[in-house]
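Below you'll find a set of structures to go through.
Derivation of every value follows stated rules applied to the coordinates shown; laboratory data play no part. Note that the structure is a prediction, hence the values are computed from the model and not measured. Cβ atoms are built from the backbone, for glycine too; each structure is taken alone.
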Structure I
Amino acid sequence: MTELTLQEAVKAAGGKLFNADGIEGGQKALVGSITLDSRRVGKNALFVAIKGERVDGHDYIASAMERGALAAISEKDVPYPHIRVKSSLAAMQGIAAYMRNKSGLPVIAVVGSVGKTTTRQMLTCVLEQKYSHILSTDGNFNNEFGLPQMLFKLEEYHELAVLELGISTFGEMTRLGKIARPNYAVYTNIGNMHLENLGDRDGVLKAKTELVPYIKEGGKLFLNGADDKLRAYDPPVPVCYFGVEECYCVHAEAVEQIGLERTDFTLVYRDKTLRVSMPAAGAHMVLNAIAAATVAAELGLTAEQVKAGIENYSPVGHRGRVEKLAEITLVDDCYNAGPDSMRASISTLKGARRVALLGDMLELGKDEQQLHISLGEYCAKHLDALFTVGTLGAKIAEGAEKAGMSDVFRTTHETAADDLKAYLKAGDVLLIKASRGMHLEDVVEAVMKWK
C-alpha cells in the first residue's frame, strides 16, 4: 500500500482522532492496510466501519481491534482508537483520493454502458506488454465502495492503473471522478442501461460524462466513434475517436469470426499492418480490442506489443466464457445484460442449433416491457430456440412468438437446467444470459454438471 501515516488518514478522512494515546508512534504511525472486512484486519490496519443494509460495521470494531487494527473509521464514539467522521464511506473515499494523488500514478479510466470489463481486461493485457506492474480493477470493484478499495492496493512499484468506473444514477460518477482523477478515460458506448434512474440515453451520457471535469490537465478522452451520443458530445478536453472504420489511424479490417472462441482481423496500427487472432468471438469484441489498441498507441506501444496483448486476452467469470460439454457448447455470459449486450452475444452464436436461455434485463425504466419484446423479435431472427425465465423474460418470449418463432419455452429458475437438457441435442450451442440479479449462474452450475 502507498505509505500513509495515521495523521494523513485523519486529514484525508475529514475527521478527528479519539482515544489514540496508546498508539505506538502516535499520529506518525504507518497504516498497514485499509479494509471494510474485520476478518481481513491485520497488524496496524485501518478498519472502516460502514453501516450497510444487512450488516453494521460498527458492530465489528472490537473484533478488528483484537485482530491488531491501528484504529477504526467510525460514525459513532467507541472506546477504541478511532477517526470520528460524519460518513465512513465519504471518509474512505477521501483517503483513496489522497492516496491516488500522492502516488502520482498515471490512471486510465474505462467507462461505458457495455463492454467496460472486457475493454479494461483487454487494455490491461495489451499494456502488460510494456509495463510490468499495472493495478487493474478486480471483479466488480468499480463503484463507490470498490474503487477506494482498489486504490488501497497501490504499491510503490506500480507503473500505472487501469480502473473501471461503473454507475447507476446521477452524481455517482462525480464522486468516482474526484477519487480516480484519471489522466485518460476510455468510453466504450452510451447504451440503454440503468434507465430506471437515468431516464434515457441522453441521461446516460450526462451521468457518464460527469467524470470529464476531473480528468487531469494534459489528459485525453478516447471515445467510440460509432456511438451517436459520444460522437455528438463536445467535451472541454482533447478527444481521440476509435473504431473499426478506415478513417481511424488504428482500426480493424478483414474481420472473420472463427467459431465461438476466436475472431481474426487485420490490425492497422498507424503505418503497420498485422494479422491478429483474438481469443474471443464477435465484432463487438473487435471494437473493444481496437479501443485498447488506440490507447496503447497514445502510450507508445509497438504494433507487435498490441498484437501480443490482444492474443493474450482471456474472458473471466461469467462474461462470454465458452465451455465444451459432452455434446453441446455452453456460452456462459450471465454476469449482466442489457439490450445491446444481449444482441451482441446472440450474434456470435454458431452451432447445429442456436439456443438461448434469457432472463430479465433489470433497471430499464418505463420502456422495459417494449425493450424485452423488441429483443424477442431479434431472437426470432437469430436463434433456433428460446427459453426464458422471469416476468420480463416472458416478454422476450412474447416478442419472439409474435415474430413467428415456434420453439419458445417459458421455464423457471429451478427447472431451467432440466428443461434445457430434455431439449438440447448434440452439436447445439447454448447461451445463458440475463441481468446479474436473476442469478442465472446457478443454472450455469447445474448445466456444467452434465459433463
Structure II
Amino acid sequence: MKQIKSIVFFFIVLLIIQLTAKQISAQDTLRLSLEEAVKFALENNTDIRNSLLDLRAANRKIWETTAIGLPQVSAKAQYSNIFTVPQISFGSFLDPGLLPTDRPLTAQDIANAYVQAPPVKLGVKESTTFDLTVSQLLFNGSYIVGLQASRIFYQLSEQNLQRTRVEVAASVRDNYAMLLVASENIKILRQTRENVQKLLEETREFYHQGFVEQTDVDQLEVTWNNLGNSLRQVESAYDIGLRMLKIQLGIESQAHLMLTDSLPALINLPAIEQSLHASFDPQRSIYYQLLETRERLARLDLNREKTDYLPSVAAFYNHQEKTKRPEFDFQPKDVIGVSVQWNLFSSGQRMARIAQKRLELEKTRNLKDFQTRALQVQARQLADQLAVKREAYFNNQKNLQLAQHIYERSLIKYREGVGASLDLTVNQNQYLNALSGFYQSLFDLIAAHNQLDKLLNNLFLN
C-alpha cells in the first residue's frame, strides 16, 4: 500500500513538473503586436522607470519644502565635568548664637561672635543637561515662494515623464517598422537567391550541353554572390535592430521576441490624412508645455530674490532640565519667545542678484518665443515631409509592380532561350532595387507619420 502511494505521489510530482516546464516554455517567446510593444515599453522601459522615480522624488521634495513651515522639535543632551568648580566667599558675619546671654555684652564678645562664612560654589562638578526646543516659522517670503516652486517642479517632472513616454513610443514604432521591413527583405532575398541558385544550376547544365556560354554561368554566379552579401547585411541590421528593440522594451537580450504585426497593418492611410490636415496647437505639444513650465520657474526664482527684502519671523519654546543644579542658578527652565531676522542693508548685493534673475527670466522668455516659432515651422516641415513620403510610397509601389512584371517576362524569355543572361541580370537588379526602394519608402512613410504625430501629441490616439 505504501508503494502504491509512493508511485502515485511520484507521478503527481512529475505531472506538476511537466506542466511547469510547459508554462515556462510558453513564456520564453514574447509575442507582441505594435500596440502591445508600445504598451510593454511604456511599462518596462528604463528611461520611463527612471522618470517615474524622478516624479516620486519630486513629490517627496514638495513635502520636504512644506515641512519647513511646520513645527520643528529638537532635543539635546550634554554632559559636563568641571575640573575646578569656581567659588565665591561673602566674608564674615555676626552669629547671634555665639553672644553670651548671662552677662552684659562687651566689645570683645561681639568681636568673638563674628565667624567666617563658608564659600559658595558657583557650579557643580558633574552635570547632565537635557534641552528641548520647539520652533514654528511664522513668516518667511522665501519659504512661500519655495513652496510654489516645489509644486511647479513636480509639474515639470510630470511633463518630463510625458515627454519620455512620447519619445519612447515613437522610437518603438520606428524600430518595430524597421524590423518588419528588414524581415520582408530577408524573405525576398532568400527566395530570390534560391531562384537564382536553381537558375544557375540549370544554366550550368545548359553550358555542359553547349547551349549557353561560360559568361552566362559567371554572370549568374556573380548575381548569386551579390545576393548573399546583401542578405548577410540585412540579417545583421535585423539582429542589431532586434537587440535595440529589446533594450527599448526593457527585456533581456537573450529573450525570444516575435513581432506579430505585418507591414500592411502599420500603414494607416486615413490616420495619415488626418495628421496631414491637422492644425498645430503649440499648447497641446509637450515640448511647448515644458517651455512654459521653465518660464514659471524662472519667474519664481526672481520672486524668491525679491523676498530677501522681507523679514523672517519665528516663534520658539525651550525647556531645560539639569540633573544637578548649582546653589545659585538663575537660568529658567522654560522660555518662550519670538525672533525676527531682517537684513536691512546689503550694499547693493540684493539688487544685483534681482537684476541677474530678471535678465535670466527675459532670456527664458526669448528662448520660449524662439522655440515656439521653431515648433510651428517644424510642424509645417514634418507635414510637408509626410506628404512627400506618401507620394513616394505610391510611386515606389507602382515601380515595384512594373519591375516585377519586367523581371518575370525576362526570366521566361531566358528559360525559353530567347533572352540573354545579361538582360536577365539587369532586370533582376532593377527589380531588387525597386523592391528595396519600396520597402524604404514604406518605412520612411511610417517614420514620418510617427514624427508628425509625436509633435502633434497624437501618438497615443492612433
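When helix-only ellipticity at 222 nm (-39500 (n - 2.57) for each DSSP H run of 4 or more, over all residues; to 500) is computed across structures I, II, the figure -24000 traces back to II.
From which structure (I, II) was semi-axes √(5λ) of the Cα gyration tensor in Å calculated, if the value obtained is 90, 35, 19? Show your work: numbers first, answer last.
Values: I: 41, 28, 20; II: 90, 35, 19.
Only one of I, II returns 90, 35, 19 for semi-axes √(5λ) of the Cα gyration tensor in Å, namely II.
Structures I, II were shown, and Rg/Rh (Cα atoms, Kirkwood Rh), for residues 53-212 alone at 1.02 was computed from I. Comparison across structures I, II (criterion: relative contact order in percent (Cα under 8 Å, 6 or more apart)) gives the highest value for II. Across the set I, II, mean count of other Cβ atoms within 10 Å over residues 77-84 reaches its highest value in structure I. Comparing distance in nm of label points 7 Å out along Cα→Cβ at positions 173 and 205 across structures I, II, the highest figure is found for II.
Starting from the value 6.3: which structure in I, II was distance in nm of label points 7 Å out along Cα→Cβ at positions 325 and 365 calculated from? Answer for the origin of the read-out: II.
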